[in-house]
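So, here come the structures, one by one.
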Structure I
Amino acid sequence: MTTHHTTFLAPPSLPAMGLGALWPSPGWRGKEGFPTFSFIWRDYRIGRDVLGVLQRLAGSDDSATTDRLLLLAPHVSGFRLTLAMLMHPIWPLPIWRALQLRNRLTRSGEIKLAYPSDLIAQAIAWRVHDKGIELDIHVQLLQGDDCPWESVTTFYYRGRFAPLLSHGAAAGADFVSPMVDPAQPPVAHWRVDGGRRLRWARLTGDCNPLHLLDAYARRTGFAAASAHPQRIAAQCLGHLPPTHAPPRQLDLWLKGPVYYGRDVTLRHAASTDGDAFALWVDGDERAAMVGRMS
């Protein structure tokens, strides 16, 4: 298993990441699995401008909404560290085969804005199935001696790989999402704004043209360009009913594209396990995003 460590003293460069993605991938070797990477972003900071962008998307800057968005903020501005790993020249599989599948975002303390921090990303587990590989990337936010936030993002690579195996403990969101009845009255209904696409790509580091160009998306079989999942998640968090306490964990299941310019409907269901929600693109039977705050 290859070991590789990289330290960034500034945000990972988008052009450098793009060049890494163009480099021919070495291919999957079942006995080696994914490399033991440790990517560290020194002096990473959650900017107040990032929180402001999320508040504008959510349509609210009240304290309850801000508490929710603080769970999402490191996943937005720190996502490029994860992408830098997946786009590295020695990573065994190309980035364009990776599909973001699930997120688990956990807060265990005070998240400080504009505070010099370390962000650390590592591949911790993977599971080879009949039709693809699930990969878990663990990210930790270190602020001084504290780790107030961490995440596990699960990616999926379609294809047939061998041998079938499981490596590491699955620490991310559950394999099965909660159920939200599509017959429930909606809590919100809006049209997905397609503006400022490039700004959001720079913010997350995700410059996939499927999120930017309608013509490109149509040529690849989609109805139009689709919004970044973090962008849709922020809108959902802003439309949900108030909760009694700040959420400590947010799980997201990404089930389908949410196209710009389409109307969407949000439904909510409270339970003992937390507040579940689901977002439907109007006209679709299946929810495009399901979440749970707990």
Structure II
Amino acid sequence: MFTGSITALVTPFRDGKLDEAALKRLIEFQIENGTNGLVPCGTTGESATLSYEEHNSVIELTIKTAARRVPVIAGTGSNSTAETIQLTEHAKKSGADAALLITPYYNKPTQQGLYEHYKKVAESVDIPIILYNVPGRTSVNMLPETVARLSGIKNIVGIKEATGDLKQVSDIIELSREGFVVLSGDDFTTLPLLAIGGHGVISVTSNIAPKEMSGMVSAFFSGRTDDAKELHFKLQSLHRVMFIETNPIPVKTALAVMGMIEEEFRLPLTRMSDANRAKLTNILKSFGLGLRS
């Protein structure tokens, strides 16, 4: 169920508030172009700056708009276990298919602390849980041995692995229980991760190129490895420019340039520099993406 190309949705704003119409358009754009799942309120969705009310609204609207056409994996992680449980309970009540839980940030728990955190949430809320490891954001790396321990908990079903370290991914696949879902959280390494036994990607780039991202993953799984490799290299320029500044600044800028959302962020994120915006626009043009006239 949680395989393929899954989009880490941006949260569109207009005049400081959630732009519900734009979010609905984005969701329809994703589904029409073959995306296999949606993640609202992840890092790309600026979850750290959403109020509880906004966080809940984004998840509810995504679930309602998707209407069971694709799975919705709600971002409900926090650096507080109690808060994580609260957000995850809401996601389950709203009808989410799973919850994506980032490793607690800032307080830097030990490996045992990570284990206890996820175990407590899994025991408290009966919903499929996908772990999310992104040390570049959180300053803590959940080691393969810890992931393997957690994979023994029934409703912890997978991990979004965003270290970009294929050795670590390989160790996770080797050590974890059979059937444990491993998703790339790093667009660049999606195809190599699939080649060693991964199941898909939770992607930033698929916000703007859902057809190509889903096409690459489906080509690999259908045995068309040459087609998958061709798409992998075609997408590399987009991947690079999506991380030219802090995510989600580039991807939201790209969507604004494409006319899909307003170019609006929550402080402390700011608009992209003029020089990087010019580079981004040139890449979008060369990729053939439609730009706002």
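Each value in this text was obtained by applying a stated rule to the coordinates, not by laboratory testing. From a predicted model like this one, the values you see are computed outputs, not experimental measurements. Cβ atoms are built from the backbone, for glycine too; each structure is taken alone.
Taking mean count of other Cβ atoms within 10 Å over residues 19-26 as the criterion, the top-ranked structure out of I, II is II, with the highest value. Of structures I, II, the largest value of Kirkwood radius over Cα pairs in Å, for residues 123-258 alone belongs to I.
Compute FRET efficiency 1/(1 + (r/R0)^6) of positions 27 and 67 (r between Cβ atoms, R0 = 25 Å, to 0.05) for each of I, II and report the one that scores greatest. Answer by largest value of FRET efficiency 1/(1 + (r/R0)^6) of positions 27 and 67 (r between Cβ atoms, R0 = 25 Å, to 0.05): II.
With respect to Kirkwood radius over Cα pairs in Å, the largest value across structures I, II is given by I. Distance in nm of label points 7 Å out along Cα→Cβ at positions 99 and 219 was computed and gave 2.2; which structure, I, II, did it come from? Comparing all candidates, it corresponds to I. When distance in nm of label points 7 Å out along Cα→Cβ at positions 75 and 227 is calculated for each of the structures I, II, the largest result comes from II.
Among candidates I, II, the computation of helix-only ellipticity at 222 nm (-39500 (n - 2.57) for each DSSP H run of 4 or more, over all residues; to 500) that gave -6500 used structure I.
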